[in-house]
Structure I
Amino acid sequence: MGRGKFVERVLFFLALSSIGSLALITFFIFLEGLPLILHTGLKDFVASSHWAPTKGHFGILAMIVSSILVTLGAMVLGVPLGLAGAITLAEFSPERLKRILKPTLELLAGIPSVVYGFLGVIWLVPLIRIYLGGPGLSLLAGSLILGIMILPTVISISIDALTAVPQLYREGSIALGATRWQTVRRVVLPAASSGIITAIILGMGRAVGETMAVIMVAGNALKLPTSVLAPVRTLTSNIALELGYAAGRHREALFATGIVLFVIIMILNLSATLITRRR
């Protein structure tokens, strides 16, 4: 066996092992969580807000709604800021500044989420409590923290999408009399739309799956939120808070919650893949 063939087989084995690990994790989650869904019924599990595991009630509707609202709030903040930052860096900034700022922004993705949560508890929550009212630990606080956390993902992938647009597109538009902003808005953005949509969906997936920062700033109340200042508990927060002492049906319910979260994130990732391939 030649050296190249040996390396090829080693890499193939490593690829299979990573796929196999993901398959085993998926199998284990469904193995542990499906019995509870079958016992309770899918409708009662996802359409009820009564979560009292010790009394046999396993409704996660309030947590599903809270996860969706926190994620939507994060997207309202993160997408416009991220897209604006990407356009500025890719189209209007000097090349030297871009080479400095883009790696710096990507480093923000490596900051532990607990740091964001700690800063939110120290600075953001008191500001909300003082100027807007309520306990401070709220849907709004969770959305703002997650909006900041998804910025590196949205900006980095959007910059790559914008940079991938051929320079001939820009030159042709300017030659026809368009301004630089008109060129960006009517030529570059449509051409890079698939990459930008992918960035948005991946940022949304990051927001849905975030745990620690949300636990620290969202309040963790087991009820449907009535305003942006109300405390909420997301699906990820519920799993992290209760898995340490759960047993029996309670433990199965948390794994079933993981199945719901897994399905949501899979839908988002598949949507990004399909949109990219279609474009």
Structure II
Amino acid sequence: MGGDLYSSFPAAKTVFTRADEALGFSLSRLCFEGPEVELRQTINAQPALVTASLACLEAVRELNGSALPPPVFVAGHSLGEYTALVVAGVVDFATVVYLARERGRLMHEAGLASPGGMVAVIGFDEAELVAVCRETDTWLANANCPNQMVISGTRENLAKASELARDRGAKRTVSLSVSAAFHTPLMQSAVDGMARVLESVPFNDPAVPVVANTTAEPLTSAAEVKAELLRQLCQGVRWQRSVEYMIDSGVDIFIEIGPGEVLSGLIKRINRDVRTVNIGDVPAIEGYRGVSG
């Protein structure tokens, strides 16, 4: 993970080196060499994903920074909200990688104390899924795009919710490979721990509005951002509404920075008229020549 970035771009190499320094261990070695089972643990995966995403950003800035347009908004899905904070000037890289590590640690501990999981629900109405959640003591964790949502809860209750959703017309339900019921009240202990962490960390007001996961509305102050980082641990990610808010505000080009193209795919399902650009690997970075519009 990220090895090609490290070897291809000095700016990306610097990002990984700074992550190692900030965390006090070689996250970069874990990213490049594994073992994969250790890298996938949320305490490691979260700072690794933030690091890889910002390495992509710094690499494209190094190669063709003048082609990156100034953002009107920034947004990120769940953990991605942390990466967005760096772009908005709320925190620096060393701070965000520390916060991502602490978030992963606290979420892991919350998952051990209150075990659970997540299930994707495909081809179902959001209002009907909310009703299913109420009846089965589960929660709507991600409203990603039309007909693609994720619910969270205990394994037993998720099984009931999945069966009920299929009985009422859902095309498919898929158990996700995650370690806990993220974005639910089962993460409350992580909220308590993260509140203590955030107390000691200075935040700047965003230089660019951050569209919040939980409200789909822009955050413009440091206090609002800190409150959002706590809310998003226990509340659902309203990704579809976040994207719709930005489109309604005049955005017609979305640049996704970081590994994979999941968000670009979701955005195109929300509105096929907007343009998406993904910058997530060496070929994409080398091929990026800017956007117009």
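The numbers here are math on the coordinates, done by the rules we state, and not lab data. Not measured: the values here are computed from a predicted model. Cβ atoms are built from the backbone, for glycine too; each structure is taken alone.
With FRET efficiency 1/(1 + (r/R0)^6) of positions 107 and 179 (r between Cβ atoms, R0 = 30 Å, to 0.05) derived from the coordinates and found to be 1.00, which of I, II does the value describe? Of the options listed, only II reproduces it. Each of I, II could give semi-axes √(5λ) of the Cα gyration tensor in Å, but the derived value 38, 28, 17 comes from I. When mean count of other Cβ atoms within 10 Å over residues 11-18 is calculated for each of the structures I, II, the largest result comes from II.
Here helix-only ellipticity at 222 nm (-39500 (n - 2.57) for each DSSP H run of 4 or more, over all residues; to 500) was derived from just one of the structures I, II, and that gives -23000; the source is I. Computing mean count of other Cβ atoms within 10 Å over residues 99-106 gives 14.2 for which of I, II? Answer by label: I. Highest-scoring entry among I, II, by FRET efficiency 1/(1 + (r/R0)^6) of positions 147 and 171 (r between Cβ atoms, R0 = 25 Å, to 0.05), is II. For the structures shown (I, II), relative contact order in percent (Cα under 8 Å, 6 or more apart) is largest in I.
Starting from the value 6.7: which structure in I, II was mean projected area of the Cα convex hull in nm², for residues 91-186 alone calculated from? The read-out comes from structure II.
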